[in-house]
Every structure is written in C-alpha cells, then in structure tokens.
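Quick heads-up: structures coming right below.
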Structure I
Amino acid sequence: MPAWSSMFPTMNAWLCATLRPGCSVGRALLLFGYAVLMLFVGLDGGNPFVQYIPAGWVGASQLPVAFLLGTKNNLLGVLLGRGYEKLNFLHRFVGRFLFLAVNVHSIGFLYLWHIKGTLSENLTTNTIWGFVGLVCVDMLFFLSLQAFREILYPLFYFSHVLAAIIILPATALHERSTTPYVVAALAFYLFDRLLRLAQTRLTSAHLRAVPALGTVRVTIPTLGAGWRAGQHVRVKVLAAGMGWWGWAESHPFTIASCADSEESEGVVLLCKSVGQWGGKLMELARKAEYCEAGGGSPRVRVLVDGPFGGPGHADIASYAAALLVAGGGGISYPLAIAEELLRDTSHGASRVRSISLVWSVQDVSALDPMLPTFTRLLRNTRLTGTQLRIQLFHTRASTSPDPKVSPTARFLPPGVSVRAGRPPIASLLSGVVDRTLELHKASDAYTPRGGEARSGPSGVFVGVCGPRALGEDVARTVRQFSAREERARSVGGVECQVEVFGW
C-alpha cells in the first residue's frame, strides 16, 4: 500500500514545505495545536497569575509524555514507524512546556508567600520536594540548550539522566495525587532501559583510519544479524585513549553493511572524525594500525546499543526502483540499502530492478577507499540482473582539467561515473522515473497480445543521508515532482525518506 504522501501529493507538498531549517508547515501546525491544547488546560482553572495550582497539574501531566518521547524505544515511534530521532523535536517542545508550567506554579506560590510573609511557615516537607523538582526541571531545560549539547555533551548527558531520575520521586513526594503520572513516566523509562539492556552487546571491534574520507572504519565481526538497512547503532568505545569522558560517550552511526549476507564482515560503521571524540577515535585507529603492524592486537572493546531508526513501516524491497543520495559521510546509508536490495533480489524477495546511488563529496579522492566496495556491488548486480548506477559528484575544483584523467578516477569500472559540481537532483529523479517506466514496459508485466500492463510499477523510493541542506533539497524536489508530474502517478508514486546529520 502506498504511503499517504503518494496518495495525496499536493497536500504532502504543502504540509512538508519548509518554513525554516528543520521546521515544516505540518510540524509547525502540530506544535501550534499542542500549545493551544496545553494553554486551554492551563487557563481553564482561571487566571494563571492568581491560580497557580492548574499550572502544576499541567506540568505533572507532561512528565509521562516527555519520558515517552525521550526514550530510544518508545511505543509512539513503533506505531508511527518513526525512530526516536524523528520524534525528538516533540520531546524538546513538551520539555519546554513542562519547564514553563512548573516555573509558573513554583514562582507563583513563592511570590504569594513572600507578599503574605508566610514563606517560612510553608516550607514543609512536601514543599521542599517541590523545590527539588523545580531545580531538576530547570537543570533539564538550561543544560539541554544547543550550546551545552554541542560544547559540553557529557555535562548535558549526565545532568539529564540525574535530573530525570530525581524528578519522579520528588514529584510524588510533593503531591501524592500525581503518583499515576509518575508511575506512567517510570514505566516508559524502565521499559526502554530493559529493552536497551537486551539490545546492548559488549564486543571487540577493529579500527582502520580512512584519511581520504576523514573517517574511521569500525568493523564488528561478531555481530552479523539483527538490523535492517538504514538503521543505526549507538557506540561507546571503551578505551583509555578516548579520554576521561570519551569512553562514556555514546555516539550514533548508521550501519554501512547488510545483515545476513554471505560477504558480510559484520557491523561496519564509517565514523566521521569530527569534534573531540571523533579526533580521539582517529588517533586510536592509527595506534591500532601501528599495533597490528608490530604483531599486536588491533582490536578495542566497544559497547553497541541498538539498532534504532531505519525505514520504519516502509519496505524498500517492494518498490520498483531506488534513488539513494548521500552527502559526505552519509555514504553508509545508501551502501547498506543497496547491498540489502541486491541480497533480497538474489533470494527472489525484491521488486527493485534499478538502483541509482548518488554521492556528493568535496574532493574526487574520496572515491579511492570506496572503489573496492562499489566494484563488489557492481559485480553482484551481474548475478541478480539489477541495474546499478553509481555517480560521484565533487564540489571542489580539481587541479586536473579533466577529473577523469586524475589518478583517482582514471580507471573506473562500468557503472561508476564522476562529475564536477553539485548533483542535479531533479534531473536525476526524472531519469530514474523514466528508466523505471521503460523497464516496466519491457518486462513481462505486459501481456504478449494486447501489450497492456497487468499492473503498474510499484513506485520509486528516494533515500537521502547527509547534511540538513542536502536532505531538505532532495525532499523538496521529490514533493514538487510528485505534485506536478503525471509520471509520478504513472510510476506508482515517489516516496522519500530523509536522514540528516545532527538532531
């Protein structure tokens, strides 16, 4: 069954139109509706600057919602087919309302008691627990601001966990009748922790520096199954070389390999060497290579949590074609999907007959370390009959007048092409759709007599992983194509999934 975005392309184009980076019309309407609902409930008890109790109840009611949306394994995400990272904007929005409601409730009573001169008389045990909850809420809000998350991530993480744990008993001890909300929040949290405990594996990994990509290739051979293409894991590298806090930091990385594959090396991650943690991982990888050259063990211990996210309810193998776009280190995403589609096709479990992989990088030299992987994928297409086209676009000017005569791209296997400039997404999408329609006409879907199709193509899947600007550009192109082009309906719809760096 096609997604609603394919059935109602015009409405989808309007709702998904970008107002500002990271915020669409549909998202803004959802947040506005939620805000109106919370304000209605909060104002129903009278003037919030006179009646302070309703604000406290609004804050208590948001506790289970904030915990539900803040967990990695949340039931709402399962129902919607969305990963936790796609619902994080709701978690932050609910957290802001929790912060606002609790502060209105607390400051209001402090002001009232100060005017009446009864502050010391009201400092009972339950009031003190209320102040503890207030401190926790303020910690959760201020230390989760973007500046703290990006610069002092360990402080953000540990303060978030500590405050979230303390706020639950503090709320129940402040007002006994809030216990149902506290129990619900605790249930969501414990469910997530127990499930993550079952998903977590302590194992060994092999590190290899890939300077041309500015990444570290992490291979975990002991994990060979249990994930879908497009999913990611959270990794902790338990090594002294990661620094005082680096060993305790958990970072998400998209899996770049296919599960249950005959040629699989296990879980393969391409970790970008960005920031302090990424820089230390690169140093550790280089030390591991020196250790291996000297006859020592190049492995490190890692804690792997997941998998999370992914295509959700979408079955990529059910489409007729796939256009996979990556920017820089986002190449992990299309690699896993392409490999999984080829595996499913060899087992007779995929309809995809055409795959286009588009990779946008700064320098053409990024092709060097990936060429063996691309060659292996192209070799597998000969066994399955699937068309695979790999196109690399480099945005940095080359010293050579023709990049194809450069040492990097001089000997390209059939199916791989190199071009200068940014990828023309609209042209590439149009080409994929036309190719899909041509393949369908040439297939046995047409009756030998009348030449009429028994059924139309099953749609085109577009997946993109990379910087936010690239993701929004691809999504916008798909929306415009679906709303304006009759070919989009003829091909069975064009559906897009976007994975962007950051959250």
Structure II
Amino acid sequence: MSSEFIEQLDSWHRSEEHQKIVDSILSVPESERDYNLIVLLARAYNNLEDYETAVKLLLSVSAEGKDDDLWHYRLGYAYYYLGKDLDAKNEFKLALQLNPDNKDAKDILDDCNYYLEDIDDSFCPHDPLQYILEGLHELIVEDNVIEDGKLFIPEWDLTISPFVEELAEDMAVLYFTLNCGSWDRELFECSVALGDTPKKAIGMAEGSFLFSVVDGIRIMMNGENSEELVSEFAGEKHNWHAYKSDIVGMGNNPEGDDIDEFWNLLRDGIIRRLGNQKFVYVKVYAAKNGDSITGECRINDIQSRELSNIVSEIAGKWDTTDFSSKKQFFFITQDEETYLEYPYSEEELEDATVKAVSLFEKCTSGDDYQQYLEKLIEELGDSSLAEELQAFIPEMCAENAFPSIQYPESVLIYRNGESLEVYKNQIASYHSIQKALLNGFNDNLFSNEVFSSYVYVSSIYGAICDAKEKGENLETSEAIMMVSFSFSDDYLLR
C-alpha cells in the first residue's frame, strides 16, 4: 500500500475522523489488505467503540500479531471496553513484555500500566456478568467454555447462566440457573454476599455458589459418597441416591461444619416428599444474628415450612451472639430402574395451563362449565392432566387471594373410593402449573376477571363463605386449611 495512503490514514486518525479510515480501508479489495491495514482498521473500530469487530479483525491476523506489542495493546484495549478484564490484562502484560523500554512507545506503555492498574484496583467491574463468567471459567477445574453469556461444561452437559439481580457498593445478589441434559428440571440458586467493594461482594457470592452448588454437583457427577434411599409414591417403589455438598459457612460458626448436621434431621422428611422425579435438589440455609433466627429448606426451589422450622431449631441452638450462617445442598437422583418417564416438559405444562385458562375464560353459562372438562380433555388428549388443571387452578388462585390462611404442604386426593394424602411437590405437574399460572397473571396474559372467577369456584372460597355465615373469619383466625381434590377412577397420579 502506498505511503501516501498510509499518511492520509494517519492524518484522519489525528483529526479523529475514524469513520473515514474505516470507509477508505474497506474500499480496498479484501485480498489486498495486508497485516498493517487490518491493524489500522481495528484501531479505527476501537475508536468508534465497535470493540467486537476490532477483536475479530485482530484475531484474524493473530499469527502475525503475536510478536507485535501494538497488536496486543489494541486487542487488550478492545477486551477492556468489552468488560473482559482477564483477557485484557493478559494482552496488556504481553504488550509490556514485548516492548518494555522503547521510548517511542512510552504513551502506549503508560496506557498499558494505567489499564492494568485500573483492572486490579477497580471497585466495580466494567461488565459484571462477564466478570462473573470469567471467574467461573478460571475456578471450575473441568474444561468449560463461555458462550452467549453462559458457561458450558461439556463433561457434565451442564450450562450455567448467571444473572446480576443487584449490585451495590457493598452487596451482590446473583442468580444462577443451571440446566443439564440428564435432569428433568432446571436448578435455580440465589447467592447473596457482602463485601467492601462490588468486586469483593461478587467474589464472595460466586465463591458461595461454587463451594456449595458446583462442588456438590461434582460429587454427584463423580458418584462419590452417595447414600441409597427408598421411597413410595402412588403405589410404586422408587430407589434413589443422595449426595451432600460441603457446608459453606459465613461469620462465626461455633458448631463447626459437620456435613450431616442438617441431613440427619431432615432426611426422613425429604424422603416423604419424593415423588417420581428424575432429579431433586434441596437447599438448606440457616442463619443466626443475636436473637434473629432464619431457617430455610427448599425442595426444587419450593420452600417447605415444616422442614424450614427444623432448620430454624438447629440454628437457634448455635452458641453465638455474632452473625453466623450455613448453606448446604443435597442432590438426589432416582435410579433408572424405578424412574417412570413423565410425558410432559415444563414448557408443555405451561402451554397446557394457558389452554386451560383460555378455555375457562370462554365459559359464560352453567352448561359451559359442565362441558369444560370434556372440552379440555379433547384439547389436551390427556384426561388425567385435564382433571389436574381443572382441580388445581381454582385453589391456587384462592391461595393467592387469601394469603393469611395457612395451607399445608400436602393435599388430600380422593380416587376409587379411597383418600390419599400427598405432598404438592410429589405431584409432577403441580408446581409447574402454579408457576405458569403466576407468570400468566404477572405478564397480563390472564385477566383479573378470570382470576376472580377461579377464586369464586374454589373450595377455599366456599369454606371462607361458610365460616362467615357462622360468624367466623378464617382470615384472622390463623386457620390451617387442608385442600382436597376428587378425581375420576381413571385418574393417574403421577
């Protein structure tokens, strides 16, 4: 390329006419663009804040650029403004190593040192999500790759999707959603931590996630230290293997970290709540700060009030007046020999819920309501799922409408002249229907009128009205209301 052309590009660079540089170089046939032109084009894109294009261009000539301090500097510059601090740091260091003493490059060296210092000392990462992903990438020992804002671990067929829910000067609230090809549900974890700076808070929250969830999954994937469990649901025996993560503690933990501290007291209650799931995860969190006690036990991210009370009792016995907390996960997998394949995914159950609500909304007469179940069965092609949707949705709406009343974790099911008490989370469709219903109302997919109509036909509302006629107010009496469902003889409890 002629010296006059290069001089013109430099002139435009000095006058900050970067788009002219881009247009001029792109007018040169691609086959005639040499290494120097591509690097100058990347510099122009950097100055136009199109950092992704700059990275692609620079990487396309990486073989020639690996020994060029300017190439490393410009790549580091692009990474820096993309929030890829670790990649930027590596490139700036290489630029300095290649040219530590060149006086003509003093400005570039000063820039490198500035950016390196900023990366190390910055209170808040430029791109928190990318910062988290790079931290996971570095700390997870299994081979993993960052793709489209997610981290994928091929060995486990596991995808981790982080999300920054809140980031303040001294606190980080991080959400992690995990999906695995061998699971029948996604795993959700909320990790909260405090720190002197946003970076330190992120590091603490990320560490809590890694040392509890990821380390626990590693134990499960490697088949280490499992305990065999046996449960029964809907007349079928189910065999399981349970795995325990380490306990992650914060603050003052006077009782030590006995890995069975929670498991020994929760084990039987957890077994009673197992249905026919393929994969179950249990989160235990306990905290004590003076007289304030927090206890939580969540099965597949649904809180169990009864088991949470046990966790609170454990924390209440800790001999400390300072803040202390412990978190642990249990991962439970059902043996293939006893697992009965459930025919619907969560997305399919959501679709069925939308169809059920839409059909209910069209009911305007007594005859419509009488024919509702028959039409829903025809729509879905599954009488058992149709019966569940017809029965569950009104009571779910009523529970939401009257939250001051306590509702047990279990329900009564009448079928074939017999009654059976089962936990809600044992029923494969229950919480997926509930989640779809909540999302539908929150997203205004379902109207307030249909919500009121569902409440009106619920047995909960009927019981409240009956009590009022007797002069009782169930909403202020700390009442506990057991909900029951009557199903046909052909209904399949799954």
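FYI, it's all coordinate maths here, none of it is from the lab. Since the model is a prediction, treat every value here as computed from it, not as a measurement. Cβ atoms are built from the backbone, for glycine too; each structure is taken alone.
Ranked by Cα Rg over 2.2 N^0.38 Å, which of I, II sits at the highest value?
II
Comparing I, II, where is FRET efficiency 1/(1 + (r/R0)^6) of positions 98 and 226 (r between Cβ atoms, R0 = 35 Å, to 0.05) highest?
Working: I: 0.50; II: 0.10.
When FRET efficiency 1/(1 + (r/R0)^6) of positions 98 and 226 (r between Cβ atoms, R0 = 35 Å, to 0.05) is computed for each of I, II, structure I gives the biggest number.
Any idea which of I, II comes out highest on mean count of other Cβ atoms within 10 Å over residues 10-17?
Details: I: 16.0; II: 12.6.
Across I, II, mean count of other Cβ atoms within 10 Å over residues 10-17 peaks for I.
Kindly point out which one of I, II the value 9.6 was derived from, the read-out being mean count of other Cβ atoms within 10 Å over residues 26-33.
Numbers: I: 13.5; II: 9.6.
The read-out was computed on structure II.
Upon calculation of FRET efficiency 1/(1 + (r/R0)^6) of positions 66 and 458 (r between Cβ atoms, R0 = 41 Å, to 0.05) from the atomic coordinates, which of the structures I, II produces 0.05? Present the calculation step by step, with values, prior to reporting the outcome.
On the way: I: 0.55; II: 0.05.
Computed on structure II.
By the measure Rg/Rh (Cα atoms, Kirkwood Rh), for residues 210-361 alone, tell me the structure among I, II with the highest figure. Numbers along the way, then the final one.
Values: I: 1.00; II: 1.05.
Biggest value here belongs to II.
Suppose relative contact order in percent (Cα under 8 Å, 6 or more apart) works out to 13; of I, II, which structure was it derived from?
Numbers: I: 13; II: 8.
Clearly, the read-out refers to I.
Match the computed value -16000 of helix-only ellipticity at 222 nm (-39500 (n - 2.57) for each DSSP H run of 4 or more, over all residues; to 500) to one of the structures I, II, and report its label. Please list the in-between numbers first.
Details: I: -16000; II: -14000.
Label of the source structure: I.
With distance in nm of label points 7 Å out along Cα→Cβ at positions 146 and 354 as the yardstick, tell me which of I, II scores highest. Don't skip to the answer; put the middle values down first.
Numbers: I: 3.9; II: 3.4.
Once distance in nm of label points 7 Å out along Cα→Cβ at positions 146 and 354 is tallied for I, II, the winner is I.
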